[in-house]
1. Of the structures labelled P, Q, one was used to calculate Cα extents along the principal axes in Å, giving 36, 35, 29. Name it.
2. Kindly point out which one of P, Q the value 18 was derived from, the read-out being relative contact order in percent (Cα under 8 Å, 6 or more apart).
3. Given that mean count of other Cβ atoms within 10 Å over residues 63-70, derived from a single structure, equals 22.8, which label among P, Q identifies that structure?
4. Supply the structure label, taken from P, Q, corresponding to FRET efficiency 1/(1 + (r/R0)^6) of positions 71 and 87 (r between Cβ atoms, R0 = 25 Å, to 0.05) with the calculated value 0.45.
5. To which of P, Q does the computed value -8500 (helix-only ellipticity at 222 nm (-39500 (n - 2.57) for each DSSP H run of 4 or more, over all residues; to 500)) belong?
6. When you work out distance in nm of label points 7 Å out along Cα→Cβ at positions 31 and 55 for each of the structures P, Q, which one comes out largest?
7. Taking 21.9 as the value of mean count of other Cβ atoms within 10 Å over residues 39-46 derived from one of the structures shown (P, Q), identify that structure.
8. Thinking of P, Q, which structure, once distance in nm of label points 7 Å out along Cα→Cβ at positions 15 and 135 is computed, gives back 3.3?
Structure P
Amino acid sequence: MDIEYLRDVPETIPVLAEAMAAHWERIVAGESFERRKARLEAHAQYDGLPIAWVAMVAGQPVATSALRVCDLDGREDLTPWLAGVFVMPEYRGRGIASKVCEVAERQAWSWNVETLYLHTPDQQALYRKRGWRRLETADWNGVETTIMTKPNPNA
């Protein structure tokens, strides 16, 4: 498995957009292929936010992660965020989510970010294993989500 900047593999955007839209359409109001595709396209850069990475197996995208200025409306005071973590269903349970998170975290620490934030409605255990701690709960489109935080280990 290789992990590439999304900017280096833009041909993966439609595949990722379709799978991510299908996954999140039940929670995110207005979620669609077009919306997700546009959001991914905005992440196709090397330096600065938003930025994303794609895990590739045999030339196919299997997972993604991103860093964003904010990922939860109403919590713009917290920045930046690890976000957009997604693993294709057939590749789940193989540690790939941890690997794409690690790449994003490493980038944040290299930029001297003091603290990263994320929110998750159902993957708290995964993030706790990676050193994240619960900050508080919040409402995300009518779903309870947990805001988590991770300090820069190099600070």
Structure Q
Amino acid sequence: MINHLTHLFKYDNWAMERTANSVINLEEILPAAVRLLSHIISAQQIWLNRITGTHSKITPWDNYTIDEAISKSAELTSKWINLLEGNEQTFLEKRIQYQNSKGETFTNSIKDIVTHVINHATYHRAQIAHHVKHANGTPAVTDYIVYQREFQK
């Protein structure tokens, strides 16, 4: 399972870069799309911090430039992979308690959190694709199966 999850983070980074490039290629940069890219990055950092017990002042809607988002995505991918690969399978079942951005306390397994992080990014990349299409741009193709086809060659 750890190998599969690390593979999904590699896919996620690939998809983030393609998505960011679809925004860069527009005639005019869309603030809403950049905001969503930033949100994906902020959320991934927040969840990583919750798992590692790291305190920071990052909020779910911190703003980054597109270049920062691409760079931070690669950096976060490495951090997530290092976290996962540095642990045994039982690590995924470990439950952590955390507070959400509203201050509410919850407990979830690391496996569920990692699954959420990947799905959350996919959800917002679809929103970005919608923005790009409505700006007469070409949305990035970020389907997982496309990623697999490219790397199975």
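1. Comparing all candidates, it corresponds to P.
2. Working through the options, I get structure P.
3. Only structure P yields this read-out.
4. Computed on structure Q.
5. Derived from the structure labelled P.
6. Largest one: structure Q.
7. Q
8. Of the structures listed, the value fits P.
Rule-based calculations on the coordinates, nothing more; no lab input. Bear in mind that the values here come from a model prediction, so they are computed numbers and not experimental data. Cβ atoms are built from the backbone, for glycine too; each structure is taken alone.
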